[in-house]
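Taken together, the values in this text are just the output of simple stated rules run on the coordinates, not laboratory data. The structure presented is a predicted model; accordingly, all values stated were derived computationally and were not measured. Cβ atoms are built from the backbone, for glycine too; each structure is taken alone.
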Structure I
Amino acid sequence: MEELIDRALEYASKNGKFAEVRYFSSERNSILMKNGTLSASGVSKDSGIGIRIINESIAFGATNSREWNKIKEEIDNIISKSRHNGRHSFSKEEPIKDEWEVSQKIKISNISFEEKIKRLKEIDSILQNENMGMRIISLNDNIENEILINSEGTQIRSKLPKLGFMFFMGYMENGSYEQGYFQLGYAGGYEALDEWRLEEVMKHESNVLKNAVKAKKIYEGKYDLIIGPEVSGIVAHESAGHPTESDRIMGREMAQAGESFIKKDDKGKKVGSEIVNLVDDPTINHSFGYYKYDRDGVKARKRYLYRNGIINEFLSNRESAGRLGLKSNGASRSSEWDKEPLVRMSTTYIEPRDYEFEEMIEDVKDGIYMKSFTEWNIDDIRFNEKYVGREAYHIINGEISEVIKRPVIETTTINFYSSMDAIGKDLEFVAGTCGKGDPMQGVDVWMGGPHVRLRGIYVR
């Protein structure tokens with residue numbers, strides 16, 4: 001295969017100002033269980049070559065053929081497309097030669113199908129014992145191998161193993177129904193199952209639903225609000241990560257995923273209180289969105305999207321950075337070999353500060369603690385947003401009081417971040433699959449943050 005990759009780059013380079021060849025393979029295993037019964041399982045192996053060529057425009061194509069004549073035919077099609085006028089800016093970056101791999105303490109290849117089923121049945125039995133009437137759990141693993149070479153001299157090889165877990169549960173009592181969803185992800189091996197402490201998580205989430213079905217709604221009004229890391233994460237992802245994607249800001253995603261309330265000249269604009277730092281960082285060890293180099297061959301690094309409440313940096317790939325006259329900050333990702341790399345998030349979170357959780361609580365006379373969410377919604381420009389609590393409590397005179405049912409926050413991005421006056425020192429993450437593009441690409445991400453306190457938020 002490597003001989004074909006080298007040959008493809010040599011041929012494409014002779015017919016383009018820039019050429020890139022990326023070989024990508026994945027081996028995926030998945031299991032889905034419903035109410036203790038195996039519902040679906042699958043093994044898939046897929047591989048192919050994605051090729052980009054720049055002349056008068058950036059052109060992309062892909063093939064999974066291993067016959068040179070068919071590969072050459074696809075390259076010729078890409079060359080032809082690249083000669084039409086269009087977007088053709090690409091940032092100047094240093095070529096990289098490297099090889100990297102994420103370690104596994106318990107290798108994916110060493111865990112049998114029977115062992116996976118056994119672990120899922122153990123998890124399901126916990127939920128069944130907690131009287132969860134509806135239970136869906138899934139486990140999947142994946143090993144991605146990649147070779148990226150381009151005409152500038154970049155040569156990168158990588159191996160990235162990943163593990164994903166999801167549960168969905170529902171509970172009904174006296175005609176009242178509550179449901180919960182949770183997703184975890186890890187770059188590495190099956191050691192994650194122990195690190196996740198799933199038995200503890202399952203029991204806790206079951207109790208959350210049992211308490212929620214009996215809870216009452218709180219009266220509408222303005223409250224001091226404390227949000228947990230799960231809520232911090234979805235807020236960071238949706239109202240900081242997405243609106244700072246440079247392709248969205250410049251209108252490329254307009255008809256697909258929407259636009260942004262941020263404009264290309266908005267760097268330096270205030271969007272929140274001065275304690276607010278919003279980060280996207282693909283370099284956190286074992287994070288679900290981990291990578292050492294992005295799909296353009298640019299070295300990954302930590303990016304401050306909002307810094308001290310100010311718009312600081314846009315997520316960019318080589319194309320969008322070139323159009324802005326900047327260097328790429330390594331945010332180019334694609335889900336498969338036949339998908340064009342786009343500007344994407346990795347691990348997006350509110351950066352911790354120095355507050356203890358108890359300090360935030362004790363200074364609230366009449367407030368709400370929304371630890372997790374059951375529903376969210378945000379508009380196409382990532383400005384008007386809504387979050388509905390799953391696990392939530394009334395705070396009275398500095399103490400957590402009764403459970404409350406589905407408090408609803410409806411606010412704007414700027415109001416949300418501007419209302420923050422205390423940020424905790426803790427930091428937790430949950431996993432997600434972020435969708436973008438046409439054809440749609442789902443990439444693995446982490447979202448998270450610490451506990452955060454906001455003043456005077458309208459809740460109903």
Structure II
Amino acid sequence: MEIDRKVIKELRKIVGKERCLTDFEDRLVHSYDATKQSEIPDVVVKPLSTEEVSRVVKVAYEGEIPVYGRGAASGLTGGAVPVEKGMVVNFAEMKRIIEIDAENLTAVVEPGVVLEDFQKEVERLGLFYPPDPASSDVATMGGTVAECAGGLRGVKYGVTRDYILGLEVILANGDIVNTGSRTVKNVTGYDLTRLLVGSEGTLGLFTKIVLRLIPLPEAAVTAIAYFEDLGKGAEACSAIMASRVLPRALEIMDRMCYRNVQRYRETEFSEKAEAVLLIETDGTSESAKTEMVKVISICEGHGAFDIAQTDDEKERESLWQLRKSISPALYSICERRINEDICVPRSELARTFARIEEIGKRHGVTIGNYGHAGDGNIHVNILLERDWPELVEKAERAVEEVFRAALEVGGTLSGEHGIGNTKSKYLSMEVQPRELALMRDLKRLFDPKNILNPGKIFI
């Protein structure tokens with residue numbers, strides 16, 4: 001739909017002409033996310049306050065205009081793509097850290113705050129906000145809440161929903177509601193906060209976020225371990241978790257991924273390694289080192305032929321930059337990349353990697369795997385050298401089989417990326433009809449005109 005000029009005039013009264021963008025170039029840069037899908041919106045607004053968001057959404061509700069919330073657009077399922085045009089609400093200017101309460105271990109932020117900036121600020125005070133997706137240097141707090149982001153430290157500390165105490169939310173009709181509280185315990189009525197976290201912008205727009213913090217661990221030790229067999233590396237991950245050691249992070253990457261990181265960062269890796277583990281323990285200086293000794297022993301027992309460890313901050317950061325470079329490294333060698341994020345029981349990791357390899361060979365597509373092995377979350381990357389229809393069709397058949405393989409072992413279609421519009425056609429593979437109907441009922445209750453991020457989650 002094309003937005004009426006009267007609507008544009010109303011929006012400009014609310015946010016001002018300079019923050020109501022209609023030029024083609026401005027709309028173009030708000031048309032895509034990390035999936036590289038693209039649909040150009042009719043207008044972009046950049047509010048500064050809760051009240052402005054509320055008034056903007058009321059205008060959209062009256063005119064039945066689609067509304068798409070946008071942070072850094074670093075999502076991988078098309079969540080920020082305005083697939084039905086309409087209005088993009090860009091939260092980049094709502095970037096205040098409103099409060100950090102060191103006494104009560106809470107904080108209040110606006111949605112446009114960059115995750116890494118917030119983490120640095122609380123760590124300066126000896127506090128810790130653990131959620132740590134690889135895109136933390138660009139991802140915004142609002143986006144991580146909308147997607148319930150996980151990340152590298154999820155194996156020990158959980159995911160975003162475990163740290164959200166309350167939300168200020170703009171509903172589809174523009175009403176402002178508040179959920180939860182600033183207390184750690186709260187069972188007053190339904191847990192609306194938990195419902196809204198991970199709702200992908202389909203139930204409301206977040207304007208304030210109340211967060212739970214924890215004390216910053218005293219020390220951390222990081223290790224890198226090389227294996228000649230991917231299955232052995234996966235088995236080592238399962239054994240580490242079964243040993244009752246709870247690492248802060250336990251990551252895996254296969255040969256395809258680490259070789260491309262090697263080229264991308266000009267870093268040396270072992271030529272014979274088929275799998276690389278990155279492992280981190282934390283706590284007191286003594287406990288972090290003691291746990292790492294046990295972890296290294298397990299890796300050696302499962303065939304690791306080379307292991308290095310460090311507690312030096314710069315060296316640790318250098319190792320984690322290898323992991324965080326996987327995504328750009330893979331993008332540098334292919335025209336199109338399909339990145340799925342299945343999650344399986346840890347005991348099924350080795351078998352799942354074998355199934356993925358077989359699926360890739362059978363369909364003639366190149367697949368690279370990496371991910372959060374400590375919680376069974378595998379990022380399955382299908383690399384297409386050309387964005388040709390016949391190659392995309394092969395890749396899509398492979399994706400469906402990968403999803404089925406995950407479900408067969410008790411896994412899920414998505415561990416942290418969400419559904420968006422890239423996985424919506426597969427949702428019924430996992431969610432049964434009655435539960436799917438209940439989700440749709442909730443969507444209609446919150447958004448009767450279907451203006452909030454339409455085209456996402458449900459077909």
Structure III
Amino acid sequence: MMDLPFPESNSRARRRPLADRVRPTTLDNFVGQDRIVGPGTLLRRSLEGGELSQSIVLWGPPGCGKTTLARLIAASVECRFVPFSAATSGIADVKRVIADAAKLRSIDKRPLLLFVDEIHRFNKAQQDAFLPHIEDGTVVFIGATTENPSFEVIGPLLSRSRVFVLDALEAPQIEDILERALLSDRGLGGRFRAEEGALAFVADQAQGDARVALNALEYAATVLAKSNEETLTRALLEDALQMRVVTTDKAGESHYNLISALHKSLRGSDVDASLYWLARMCEAGEDPMYIARRLVRFASEDVGVADPNALIQALAVKEAVQFVGYPECKLSLAQAVVYLALAPKSNSLYTAYENAARTVMETPPYPVPLVIRNAPTKLMKNLGYGKGYKYPHDHPDNVTDQEYLPEPLKGRRFYRAKSYGFEKELKKRLDYFRSRNPREKE
């Protein structure tokens with residue numbers, strides 16, 4: 001087997017991934033998350049005092065240091081640290097460890113720190129199993145998740161834990177981690193040097209994920225070691241990264257964050273931001289029909305009759321997506337996004353419907369006025385159905401002073417036109433019709 005570029009002689013250590021070998025062993029060497037464990041923070045002061053008063057949940061994107069921080073916390077409070085991954089371990093494994101911990105309590109007084117990575121992969125019943133053992137002090141629980149714990153962690157477990165939100169690492173922080181890995185005896189031991197700007201390139205391309213950057217560095221170094229070369233060039237590292245995969249969890253919070261960003265950018269008429277968020281979703285393999293449906297919604301909610309063609313454009317892109325699919329439909333989506341971003345904006349349709357719906361929910365279901373009911377039978381005519389109805393086409397300009405709302409709602413205004421885009425023309429028509437049919441309430 002080819003020797004890996006790792007200076008230690010222990011074969012087991014040489015087989016461990018670089019990202020695992022160079023994990024910091026003290027909080028002082030931990031990169032990032034100063035807001036949570038920086039000098040003077042409450043958690044840092046608690047750990048420096050050797051205490052962890054309650055269970056915690058670490059929420060953050062991949063590669064931001066959740067597992068490393070959990071290990072450092074365990075080392076600071078001198079707990080017996082048992083890591084689990086909810087992706088590979090079942091609740092039976094957890095129960096076994098907890099049972100063993102309960103037996104050991106009479107011998108080893110140290111608490112068991114149970115670290116469950118990807119806690120969101122455990123269902124409600126599985127998460128419930130932790131509660132009694134947290135309550136009686138058998139375990140101190142640390143959960144890590146990339147998903148919003150408000151949705152993925154059960155309420156009773158959240159109420160017994162402190163949630164810490166970790167940020168994606170910034171490019172300079174990842175570059176610092178790469179430089180340390182190059183020089184550390186637990187890393188590449190100074191055997192290689194990096195071409196100027198090469199590490200900065202990797203750090204920038206890693207999308208805040210230190211693990212991605214370290215894996216690329218390790219792969220490139222392994223190739224160099226095989227050919228007895230020493231310089232890590234940008235070209236080599238770029239090849240090690242290959243085409244970076246733009247990620248989004250289609251069922252998780254990032255999915256909703258991205259579509260929210262697209263919707264709000266469109267509403268703000270920022271065509272460049274709109275295209276960026278669209279590209280983020282498309283390149284991550286988001287369902288194009290989902291994007292198309294949201295564009296149709298936007299066309300009515302935020303453009304509406306200020307530009308009636310917006311809905312036509314959005315429906316056209318739905319047809320294009322169904323007809324050609326990925327990757328060709330990306331341009332069709334982009335065409336609709338550009339049109340919608342630059343269209344005049346109006347939420348008058350949205351607010352008009354909301355006003356009408358609110359009235360429906362807050363008032364009784366008033367009967368349809370007799371005057372505007374159909375009377376297809378003699379009985380219905382005798383009951384007054386349609387009596388006194390004024391047929392608009394029999395009147396000048398096809399307008400009458402007929403009241404169409406139930407009597408208790410007479411004069412209600414739901415739609416208020418804006419003087420923008422095509423809606424400006426509609427407002428003229430509205431003002432005309434209302435002037436011919438005045439109502440009492442505004």
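Who wins on distance in nm of label points 7 Å out along Cα→Cβ at positions 322 and 394 among I, II, III, i.e. which is largest?
I
With distance in nm of label points 7 Å out along Cα→Cβ at positions 218 and 402 as the yardstick, tell me which of I, II, III scores highest.
Of structures I, II, III, the maximum of distance in nm of label points 7 Å out along Cα→Cβ at positions 218 and 402 occurs in III.
Work out the source of 1.16 here, i.e. which of I, II, III gives that when Rg/Rh (Cα atoms, Kirkwood Rh) is computed.
The value was obtained from structure III.
Comparing structures I, II, III by distance in nm of label points 7 Å out along Cα→Cβ at positions 242 and 346, which one has the largest value?
Sorting by distance in nm of label points 7 Å out along Cα→Cβ at positions 242 and 346 in descending order puts III first.
Of the structures labelled I, II, III, which one yields -14000 when helix-only ellipticity at 222 nm (-39500 (n - 2.57) for each DSSP H run of 4 or more, over all residues; to 500) is computed from its coordinates?
Answer for the origin of the read-out: III.
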